[in-house]
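Next up: some structures, all given as C-alpha cells.
FYI, it's all coordinate maths here, none of it is from the lab. This one's a predicted model, so the numbers in the text were calculated from it and none came from an experiment. Cβ atoms are built from the backbone, for glycine too; each structure is taken alone.
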Structure 1
Amino acid sequence: MLLQVSAIKKSYNGEEILKDCSFHIEENEKCALVGANGTGKSTLLKIIAHVTEPDSGSVTMKSGEEIGYLAQQEAVNSENTIYDELMEAKRPLLDEEEQIRTLEKRMKDLTGEELELAMERYSALTHHFEINNGFAIQSEVTGVLKGLGFAEEEFDKVISTLSGGQKTRVALAKLLLTHPSLIMLDEPTNHLDMLSIEWLEGFLSSYKGAVLVVAHDRYFLDRIATKVIDIENGESHTYSGNYTAFSEKKKALREAALRAYMNQQAEITHQEKVIEKLKSYNREKSIKRAESREKLLDHIERLDKPKDINDAMKLKITPSIRSGKDVLAVTSLTKAYSDSALFSDVSFSVTRGERVAVIGNNGTGKTTLLKILTGLTEADSGSFMLGTNVKIGYYDQEHQVLHPEKTLFQEMSDDFPDMDNTRIRNTLAAFLFYGDDVFKQVKALSGGERGRLSLAKLMLSKANFLILDEPTNHLDTTSKEILENALNEYEGTLLYVSHDRYFINQTATRILVLSNGTFTSYPGNYDYYLEKKDNADASKDEPSASVQTESDNKLSWQEQKARDAAKRKTENRIKKIEAEIAELESRNTEIEALMSDPDIATDAEKLTGLSAEAGELNSRLEALYDEWAKLSEYA
C-alpha cells in the first residue's frame, strides 16, 4: 500500500466539509477523486500533500516515497526560459552528471587506493545515472514540452512573459519530470488543448507510479482511472473501474437505496394502519397485539431517504416549427486574420436531425465559423445558406443578450411568460442557481454565471437549429448530464464547438475536424472518430497504404447514414411493438376479469365471444413477442 487516508475531518467557519474520508491507494494505481462542486476535493488533496492540516484523522505515506502535487491554477514564475526551468526539474541528475565528469578528469591523475575508491564511486554514480534515464534528459524534457503543447520555437521564451495558462502548463511539465511515487493533480486539463490532453492521458496511464487526479473532464477520467473515490455529503466511497463504470454503479446503488427506502416506508405505513385498526377494536387481545407490533416498529432501523441530486430533473427543448431537410449549406468559405488564414475554401452541409460537433486545436477558427454562421462576423469569401423554416438559437459566451438590472427570475419569466414559478426555478436549478440565487441581479453575476443563465434561456427557446459555443463550460457534472439528455431528445438540429470529449461522445452524430485550414468529416461520435483517426494514422506508416478518395469518404458517410436510418427504423418499430403489447395485455386482463364475472360466466354467447377474442389476442401477442426478440438483437 502506498497511501492510507484514515477518517479525515475538516470544517471551515463551522461548516463540516469532510466528516469521514477513508481510502487507500496502491502502488501504480490510477485514481480519480470526484464529487460535486464544493464537496472538498481540492481540500482533501491539500491535506494529503500536507499543505492544509485536517481537524482530525491521518494521512500515512509509505516510507521513503514522495508526493508530487499540482494545485489548480498553480504556475511557475521565473526569469528562466521554459527549457531551462524544466531542466531544473532534473537538477539532481544534472548534479550527478557533473560529479561524473569531475571524477573522469580526476581519475587521470590518481593512482593506487585513491584511484580504486574513485572508480568505485564513478561506477556507482554512472549506474544510478543510467537507471534513472540520465542519458535521455534532454529528449525527455523536449518530449514533455511538446506533449503539453509547446512548439520548439517557444522553448527559449522567458517564463515571466508567458500567459497564466502557459505558466500552469510549465508547472505541470516540471512536476511530471520529477517522477514522484504519487502524482496528485487538481484540474490538470483546464489549460490544455485536445492533443495535449490525449498526450497527458497516455503519460499518466503508463506512468510507473500512482496517480490521484481531480478533473471535470469525464472522458479524461474514463481513459486513465482504474478506481474512483467519490466524495458525497462529506464521506468517501470507493468504486473500482473508470468514470463510466462508477457512474453506472452509483446510479444503480442510488436507485436500490431509494427502492429500499420506499419499501420500508410502505411497510411502516402498513404496520401503523394495522396497529390503528387493532386498537380500534378496543379489546384486550387486540390491544396487546397492537402494542407488540408497536415495539417491533420502534426497533426497525429506519433508512434515510437518499438525498435528491437533481438527477431526475429534465429539460425539454421543443422547436416551434419543423425545418426543411436541408438545414445548412456552406460553400467555399474562407476567413483570415492579419494574413493568417484560419480556414480556406471549406464546404460542408448539415441536414435536419444531425448533431454535429466541430473540434480542433485552439486558434483554428472554430468559434469564428459559428460567428460567421450567425451573422456576427463576415467571411472573406464564400457563402452559406440556411434551409426552409430554419430558426437559429445561438449560445456564445461573448455575446449574451441579458438585461443587467433584471433578476435571474425576471430574466426568465419576462422572456417565457407561460412558465410557472416551479418550472422557472427547476430550470435555473439545473444550471446551478438555487434558492435566493434566483433573485440576484444579472449585473452581479460572474462571467461563468452569465454564461449558464444564457444557456438556460436557450434551452427554453423554440429554435429548431441550435448553434452552441462551448456549452458545457462552467457546468458541474449533473448539469452536463441534464444538458446531454436534453440535446439527445431534441428533435431539431445541432451544431456546436466543444472541448468536452465526453459530452461530444454522448451527443454527436458527426464530427467535423478543423485542421490545417480545412474540415474533415467523420460520421458517429468521438469514440468512432478516434478509431478512424488512429486507423488513418497507422495506415500512413504503411508503404502500400492507399489514400481514401473524396468519393470513398462520401460512400462511407452514405453507408453510415443508411445504417443509422435502419437503426432508427428498428428502434421505432420496437417502440410500436411494445405499445401494442401493452395494449393487448391490458385487454387480456380485462377479458379475464369479465370471464370471472358470474353474470357473464353463465352467458354462453358472451363467454364464447370473449374466449375467441382471448385466443386471437394470445396469438397476436406470441407473434409480437417473437418479432420484438428478433429486432432487439439488432437495436
Structure 2
Amino acid sequence: MNIVNTKNKLAVRLLVVFGVFLFLYTTTRAYLLSITWDESQSYLEFIRNNIVLWQTYDFMSANNHILNTLGGIIFTKLFGVSEFTLRISSLIAHIIFLVYSAKLVLSFENKWLALSAFVILNVNPFMLDFFSLARGYSISLAFMMVSVYYFYQLHIKEYRTKYAITSLLFSFLATLGNLTLLNYTVVLFGVIVLLLTYNNVKQATSPLSGFKGSLKQLIVPTILLALFLGFILPYSFELKKAGALFMGGETGFWKDTIGTLVPRLWYHLDFSYALQQLTKAVFILIVLAASCYIGYKHAKKQTNPHNMFLGSMALLFFLIILFTLAQHYILGTLYLIERAVLFLYVLLLLLFVFFVNELTKEIKIVQSVLIVFAGIFFVHFACSFNTKYVYEWKEECETKEMLSDLKAIRKSPSGKFNLTIAMPLILESEINYYRVVDTLTWLNQAMRDKKLNYLNDYFFIKQDQYQQANKDSIELIKEYPITKNVLAKPKYSPKSIQTVFDTIADFESTTIDCQLKSNQVYSAAVSYKVVDSTANTNCLATVKYNFTVNEKLDGNMFMIFIIQNSKGEAYVWLRPSLMDFVYQIDKKTDAYFTCNFPATIKAGDEVKTFLWNPNKKKLYLNKLELKIVKYNY
C-alpha cells in the first residue's frame, strides 16, 4: 500500500509546510531557551563524565535518560558544549515524530482529515516544550510514534512478523529514551501476542494449528523482549531501591496521572477548573465511544484491518492503565504524573483521530469534528507561542540573563577568592552549569540558601523571598519581567574584614599522587579548630587548591569541605568539583570555593578540607590553602 499516492499529494505538501514550521519553532527555542534544572543536572553528572549507564545509584539517578545522555555526549564532543548542542538529540527526535505522525495520518483518504489529525497530534505546547529540551521524553515519544506506525503496518499488511518485530524494537528505543515507556513496551508485546494468536486461529483449519502458528511467529519477538528486559530491569530495580523513582503520586490514577497532566496540556489556561473538568470528560468520551464502536463492528462481523487497528489501540491504552495500577498495588510503584504521562496523551490522540477517520467513512459530516478540534488546538498553540520559557521550568528561564548582568557589574570580593551568590534550590543546578560551561571561575559553586545570608556578595531570589527580606539590608539591582525573580546585593559593606586563620600546605617538594594505592583516594587534609571569637559570628571559610592533571578527567574529583562537632559528626558536608576548573592539562591550576559559617557553629568544632578522588585519576596536588575570614559590621 503506497500511502503517498496522487490523491493525497496536496496533503503531503501541507504536512511538509506545517511540519517545517513546527520544527523551526522547536529549533529556535532550543537555541534561545535558558538551560533548565534537569538538563543542567544531566550534563554535570552524566554527560560531561561520559556516563551513559548508571555506575552508582542515588536519589537523582533517574535524571539520566539513557539516549538523551548518549546524544549529549556525542554532540558536545562534535560541536562543543552549549544549550543547543545538548538539545540536538531532541530536535532529531522531533523530526522523527513529525515524519511518522505524518505517515500515519496520510493513510486517511480525506486530505483535510489528514491535516487536521496532524495538527492535533503535533501542536500541544506542553509536548512541544520537550522537543526543545535535552530530555529523554522527546526521544521516547518519537520512537513510540515509529513503533505505533509499524504496529499499524502489522494490521494492514497481513500480520507479517517483521512488522511486529520492528514495532517492538522501536518500543525498546522508546524505553531507553525514558524508562516510563517500559509500560508501553510490555503491553505492546502482550497485544501483539493476542493479535497474532487471534489472526492465526481465525485463519487456521483448527484452533490447535492456529496456536502452533502463533508460537512459531512469536519466537523471535519473545526472545528479543526477554533479552531487553534482562538488560533494563536490573537498572529499574536499582533505581527503585535507591529511591530515585520518587516522581509520582500515591492517591490514585485519576487524580495523580490524569489530574496532573490535564492542567499542563492547557499551558496558559491551567487556571480554569471548568476547562480541566471538560477536558477530562472529553477524554472519557473518546475512550468509551471508540470502545463502543469497536464492539459494534466486531458484533456485526464487520471488522477490517483499519478498525482492527483501532481496536488494538484501544486495548493497548486500557492495558497500559491496568498494568500501571498492577505495578502500584503489587510493587508499590508510584503513579505516573505530569510530563511522564505524555506518552499516554499521544496514544489517546491517536485513538481519537483514527476513530473519527473510521466514523467519517460512514458519516461524512463527522469529519467536521476533527477539523473543529484541530482549530481549537491550533488557536491554543498560537496563544502559547513563545521563545522565552517552557511550562515545567518557567521559574528558571532568566537565569542566563541574570548571570550576564552579574558578569557586567561584578566587583572583586574582599577577603576571598571568588564571588558568592545566594539562590533557592530551583536555580542551583543551572547556575552551576553556566559557571562551568562559560568558565565563570570567579563565581563560587552555587549552593542553595534557605535564608538570606548577608555574607553573600549577591542574591538571585524568587519574588516571595525578596518580599520577605529586610529591605533596609538589601539593595535591588534588577527585577526580571517573566519570573519576577530579583537580582540584589547587601546594602551595607562590612566595616572591616579580618583574616583570623590562614594556612598553606605546600606539597610540591613531596608531590602527592592520589593514585599511589588502590585504597588511598584521599589527599592530606588541612583543618581549623573553631574558637570563641569565630563561633556564632559572621565568618566564612575560603579554600584554594593548586594542582596539576596530565590526563583528561572523564570521572570526577571533589574538594571535600566538612564542619564537624567534637564527636566527628558532620553537619556541613560539601563537595565542589575539581573538574569545574580544569580547562587545560599539564598546567598548574587553581580551584577555589567559599562556605559561609552556619549560625549553629560553636567553639570546638572542626573545619576540614581535603581532596577526594573516587575514580582514582592521576593528580598532583601542589598546594592547599584554608583561610577563615571574619566580617565586622
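Can you rank 1, 2 by distance in nm of label points 7 Å out along Cα→Cβ at positions 584 and 608 and just name the one with the largest value? Could you put the intermediate results ahead of the total?
Values: 1: 2.5; 2: 3.6.
Once distance in nm of label points 7 Å out along Cα→Cβ at positions 584 and 608 is worked out for each structure, 2 has the highest.
For FRET efficiency 1/(1 + (r/R0)^6) of positions 48 and 328 (r between Cβ atoms, R0 = 30 Å, to 0.05), which of the structures 1, 2 scores highest? Mind showing how you got there, number by number?
Details: 1: 0.05; 2: 0.25.
Comparing 1, 2 by FRET efficiency 1/(1 + (r/R0)^6) of positions 48 and 328 (r between Cβ atoms, R0 = 30 Å, to 0.05), the maximum is at 2.
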